[in-house]
Structure 1
Amino acid sequence: MKVSFKPIFIRQFKRLDLGLQQEATEKIELFKDKRNHEQLKAHRLHGRLAGRYSFYVNYKTRIVFSYLSKNEVVLLAIGDHAVYDK
């Protein structure tokens, strides 16, 4: 799966501590294989974020993404649960 990044995602990623950046990078690599989506708890969002999806980096941190096509996604945001409010 091809993954691209919105500029806001890159800015948020750079603000994370180095350990969390490494963990997020590992999870993004796992995410590229659709067989890992269940393990990452990838799920559809509702309400204001309907049409977007999310997966877990760890218990606290999420990544919000959208599908551009069947095999291409764009990562929109990364952060704790408040990332859903942005």
Structure 2
Amino acid sequence: MSTQEKVIAIIAEQALLTPSDVTPSSSLEDLGIDSMGLVECIFAIEEEFDISVPFNANTPEDSDFDITDVSSIISGIEKLLSQKA
């Protein structure tokens, strides 16, 4: 399973959707994910990929981790994975 497929599966699970309902251009808001759901997504992503996401839920606009849409999240994860390698 690719990084994109894993991320989409995690986000779909949090949004109570099927993975086919989640596209790279989907924003978390469009998917109905609130701030608590976002935190759950971040925790699930960290666990799945064994990474630490530099994200502060209290000030997401100050984060180095872009949560604008699904593709931005995937790019951020891939960047963290490459730094870890």
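Every number in this text was worked out from the coordinates using simple rules, so none of it is lab data. The shown structure was predicted, so the numbers you read here are calculated from the model rather than taken from an experiment. Cβ atoms are built from the backbone, for glycine too; each structure is taken alone.
Tabulated values for the structure
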item: Among 1, 2, structure where helix-only ellipticity at 222 nm (-39500 (n - 2.57) for each DSSP H run of 4 or more, over all residues; to 500) as derived comes to -16500; result: 2
item: Winner on distance in nm of label points 7 Å out along Cα→Cβ at positions 48 and 64 once structures 1, 2 are ranked, highest first; result: 2
